[in-house]
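Chemist: Structures given as structure tokens follow.
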Structure 1
Amino acid sequence: MNFKVKNDTFLRALLRQPTEYTPLWMMRQAGRYLPEYRATRRTAGSFMGLCKSPDFATEVTLQPLDRFPLDAAILFSDILTVPDAMGLGLYFSEGEGPKFERPLETEADIMALQVPDIGKDLKYVTDAVSQIRKSLDGRVPLIGFSGSPWTLGCYMVEGGSSSDYAKVKTLMYKEPKLMHHILNVTAQAVTAYLNAQIEAGAQAVMIFDSWGGALSHSAFHEFSLAYTQRIVDGLIKEKDGVRIPSIVFTKGGGLWIESIADIGCDAVGLDWTMDIGVARQKVGHKVALQGNLDPTVLFATPEVIRNEVEKVLSSFGFGSGHVFNLGHGISQHTDPENAAALVQAVHELSKKYH
């Protein structure tokens, strides 16, 4: 396997080492906004057909890199592969997103929850990581990822996505011991899963706490951040003599940025609600920052995109420690030409800050 990365700007930025420009990748960069992705998905027959085939997962992971000069690849998979491997039965209903056939509804369901056999039940993911890493041939680094225990727990209890998290928050307040059991088992599973991705070739890992922002201040620290910290503590930090950085992204988590930066991760991902310059003043001496353009900006003109990129870059200011990204995933309705304009703007406009 090629250990030498031709373009390691992304990894250096995560470790706050000097770079010539600000690197970027986009959350959900392999996805429905690309016609080539839609074509591959039709061939695969379904979203899970894509995820569970290392060949298809490799193909779609590389598509955005063949189209745009991005600085990192991210494994094509889904955060819900872990609960699926725990036996909850993941399926996707058209237009409604992910659902579980067997959500956690009773105390017996919750107490029966076990850490899956990663080597067997999630082998399709680690096989995809190995294959993608090989296919990249050192072009750019590969990011592995997982959902946070709280975010996965939300889906597992709600049975799908939710607008108010009523079921999971009721469980959390009424039966905190049961909620902690779900989170404890899930944290063990996620740690093992991310380490398996690192062993298979992931050069950085990211934890998506997509629903952390749904919690109150004290509940976030007890039911989300404490478990994310456990995972960060348990991660493989170095492989083949090279540091493996970790990124933690909590949507709606700007209020808790200092707490998040204290858990030992290398970088904190920001959604678009927080000014990145303020974030840097608060935690930039501890972690790199990733973010944080509003993805809706990509519906505007290339001139507007350029102006908004400049705002983010100038707010962060001079020096290293910034990975440019969107504040959430790219919309399926984005024109690929506008994504190209974004990549070009970041690469051109950021040079003067380094």
Structure 2
Amino acid sequence: MNLYKNYMEYIKEELTPEEIEERRKNALEAKLASNMKMYLSKRLMDHLRKMESPIAKELLNLSRKKIRFDFSFMDLTSKSGQISYMKTAKVKKLEENGLNIEKARNDYNSELWTSSQRIVARVNRTVQKIFKNKFTTADYEKFGNEFIALIEKDNARLRVVYGKEINKWYLEKYYKELKSSLGGSCMRQSSRNSYLDFYAYNTPDKGNYSYVGLLILLDDNDKLLGRAIIWFNSIKPEPGRIFMDRVYTTKDSDIDIFKNYAKKNGWLYKEYQSYDKPAYIDPHDGRRHTMTLSFRLEENKKYDSYPFLDTVMYYTPKTGRISNTTGINKKFEIYKCRSTGGGYETIQ
């Protein structure tokens, strides 16, 4: 409904000044009723808490105030200087179609956060729309620079390693601390480190074969904060795609650093960071998929031991196929690599 247009129609009628004012107030109240508080995603709040800018602190306080806006549900994007949000008119439409906003606002897989109708905008321009003249141009510029610098710092602490470097960064002695999923990893002990030779052998110099890397996140003292196995050059869903496997971190909030890196590079990644939930996000369309992931390692290659494989657990030594499914070829022996002791289960 175009409230301004309707109001302009009102004043063309033969109304008293009091009636015109009353209708203007009603139109304004109707507009305000469609607006809502400013909600921020958890990962955006985590990012803002690291910042020193007073604008960041004001943003964090907005959801506690009664001020209403015509957009909300702000989130980070894969681009460092941009955020995304939903117009409240679109949110109201989702609500009319049955979406429970109170439940959905904390569910980051809900349409509130994943809708194609979300608007992507520069972070500086967006905060100026919110605060208008409350801060100076210089304040907004400093905020934007700090916002981007922190994201780029996170990216700078990420790197992919190969070969025996994978063995090294699995060892718990290099961890920042033994906590959360990283601290509980079943492959972190030195007694199991040789199982990771399976990864270390499959390096980028293997010609036409797929290969394995490890994406690591380090702190300023080169201590490990998180890691994820990366599978390069898949057969399925299409040649050339890259898949980021389960992310292990000492802090849950650091998982988003890995996901943002995967989005930026167009890598497939797991929706949930566990070994038993086979759903993946494709940054090419931003949607959730269940799919076959297959890679071709060197054929006719058997190993002395195997790591616990979170996702692509089915390995066929004769052909070099490794996948999250057994496939349709029943001709060759397939190993299911889900042992913490270096072994495997022959399933055919």
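Please treat every number below as a calculation from the coordinates, not as lab data. The model shown is predicted, which means the values in this text are computed figures rather than measured ones. Cβ atoms are built from the backbone, for glycine too; each structure is taken alone.
Chemist: For which of the structures 1, 2 does the calculation of Cα extents along the principal axes in Å, for residues 105-240 alone return 61, 38, 31?
Modeler: Traced to structure 2.
Chemist: I would also like to ask the following. Match the computed value 119 of volume of the Cα convex hull per residue in Å³ to one of the structures 1, 2, and report its label.
Modeler: So the calculation was done on 1.
Chemist: I would also like to ask the following. Given a value of 2.1 for distance in nm of label points 7 Å out along Cα→Cβ at positions 41 and 153, point me to the structure among 1, 2 it was derived from.
Modeler: Only structure 2 yields this read-out.
Chemist: Shifting gears a bit: To which of 1, 2 does the computed value 10 (relative contact order in percent (Cα under 8 Å, 6 or more apart)) belong?
Modeler: Of the options listed, only 2 reproduces it.
Chemist: Can you say which of 1, 2 returns 12.5 when mean count of other Cβ atoms within 10 Å over residues 129-136 is computed?
Modeler: Of the structures listed, the value fits 2.
Chemist: Then there's this: Identify which of structures 1, 2 gives the largest calculated value of distance in nm of label points 7 Å out along Cα→Cβ at positions 17 and 113.
Modeler: Evaluating distance in nm of label points 7 Å out along Cα→Cβ at positions 17 and 113 on every structure, the highest lands on 2.
Chemist: Next up: Could you tell me which structure in 1, 2 was used to calculate helix-only ellipticity at 222 nm (-39500 (n - 2.57) for each DSSP H run of 4 or more, over all residues; to 500) as -9500?
Modeler: Computed on structure 2.
Chemist: Right, next: Which structure, out of 1, 2, was mean count of other Cβ atoms within 10 Å over residues 217-224 calculated from, if the result is 14.4?
Modeler: For mean count of other Cβ atoms within 10 Å over residues 217-224, the value 14.4 is produced by structure 2.
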